1. Matching task: 1.6 is the computed value of distance in nm of label points 7 Å out along Cα→Cβ at positions 92 and 124. Pick the structure from P, Q.
2. Assuming 11.4 is mean count of other Cβ atoms within 10 Å over residues 36-43 as calculated from a single structure, say which of P, Q it is.
3. For FRET efficiency 1/(1 + (r/R0)^6) of positions 76 and 148 (r between Cβ atoms, R0 = 25 Å, to 0.05), which of the structures P, Q scores highest?
4. Taking 0.05 as the value of FRET efficiency 1/(1 + (r/R0)^6) of positions 28 and 108 (r between Cβ atoms, R0 = 30 Å, to 0.05) derived from one of the structures shown (P, Q), identify that structure.
5. Could you tell me which structure in P, Q was used to calculate distance in nm of label points 7 Å out along Cα→Cβ at positions 12 and 156 as 2.3?
6. If you work out relative contact order in percent (Cα under 8 Å, 6 or more apart) for P, Q, which one comes out largest?
7. Out of P, Q, which structure matches 1.00 when Rg/Rh (Cα atoms, Kirkwood Rh), for residues 4-99 alone is calculated?
8. Given a value of 3.1 for distance in nm of label points 7 Å out along Cα→Cβ at positions 20 and 44, calculated from one of P, Q, which structure does it belong to?
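Values quoted throughout were computed directly from the atomic coordinates according to the rules given, and no laboratory measurement underlies them. Computed from a predicted structure; not experimentally measured. Cβ atoms are built from the backbone, for glycine too; each structure is taken alone.
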Structure P
Amino acid sequence: MQINALDRIDRTRAEWAREEPDLDTSPMEVIGRVLRVAHLADARIRPVLRRAGLDRGAFDVLATLRRVGHPYRLTPTALYQELVLTSGAVTHRVDALAGAGLVERVPDSHDRRSSLVALTARGRAVVDDAMAAHMRCEAEMIAAMSGDSRRALAVLLRHLLLDMETHGMEEQHE
């Protein structure tokens, strides 16, 4: 892989420069590439998850429940806040996962009016296998990068993400 080769973003910027010479397309150098990488990565990850019988939405719910630790349960509210979804979207995903036997609704021992979404033993096995395959897929995608390059990119992306999350939180409170 040539580091000096032109990528899709370079070509897109050149086309815009030809059509609208005064338009500053420099943000595409970062955001455009992040979005393009995300799109291409998603296209590689989706088949990995499909082999586990999951789509991205189902995987996100299962992985969220799994990573919170034993007993692998959250309130629906905590789930939709964590996944940045509407409560209706979480309900739809949980219903489908419950129908597949991967999660169950259990009464909340601290609040009898509420229930929790809990990972079943089968759900845990499915998400553990899917997560391992997902991480192998991600590792393959970054295998061409040196360890130093990965760490440097991770630091830069963390900085961008923290800034965007902070800025986004301020906008939501205005």
Structure Q
Amino acid sequence: MPPPIELPTVRELYAYNRWAHERTLAMADGLSERELTQDMGHSHGSVAGTLVHMMWAEWIWLRRWKGESPRVVFKVEDYPGVASIRTRWDEIWTEQAAFLECLTPPKLSEPLAYVNVKGERWEYPLWQELLQIVNHGTYHRGQVVSLVRQCGKPAVPTDLLVFYDESQPSR
């Protein structure tokens, strides 16, 4: 059974996801070190904690798609500032783009099993795992926007339609 999503759409969603993450990193870059690292009682504590969690999720899913099941969780203290987060994320995005470029439509439907960090085995069609990452990023970007606003700083929109407006200005 073919997946309900086509490969060009998956690639477009990943282009959007990176664009939105870049905007989110730019927002975070405008924070002081204290604002970036202050535990604000959110699911990942601080803006930095949330960004590192988002980056780690993209890394671990990429590893899973390549047949690995690492049990490593990135630590926020290993990324002292937005620049170090951006540097590591750029590496992940480069590898992710290469993976997406090599994908074929039949591969989207193939089941892909992995073992999570708790040692539990899960299996989903690849297309569902790919969409999970975009959805996960959207969820946590919303948290970052809230945290940035709590710091009294302006937030920028990361809506999909804004991406289309900016990437297709003739619309």
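1. Q
2. Label of the originating structure: P.
3. Between P, Q, the highest calculated value is found for Q.
4. Label of the source structure: P.
5. Q
6. Q
7. Q
8. Computed on structure P.
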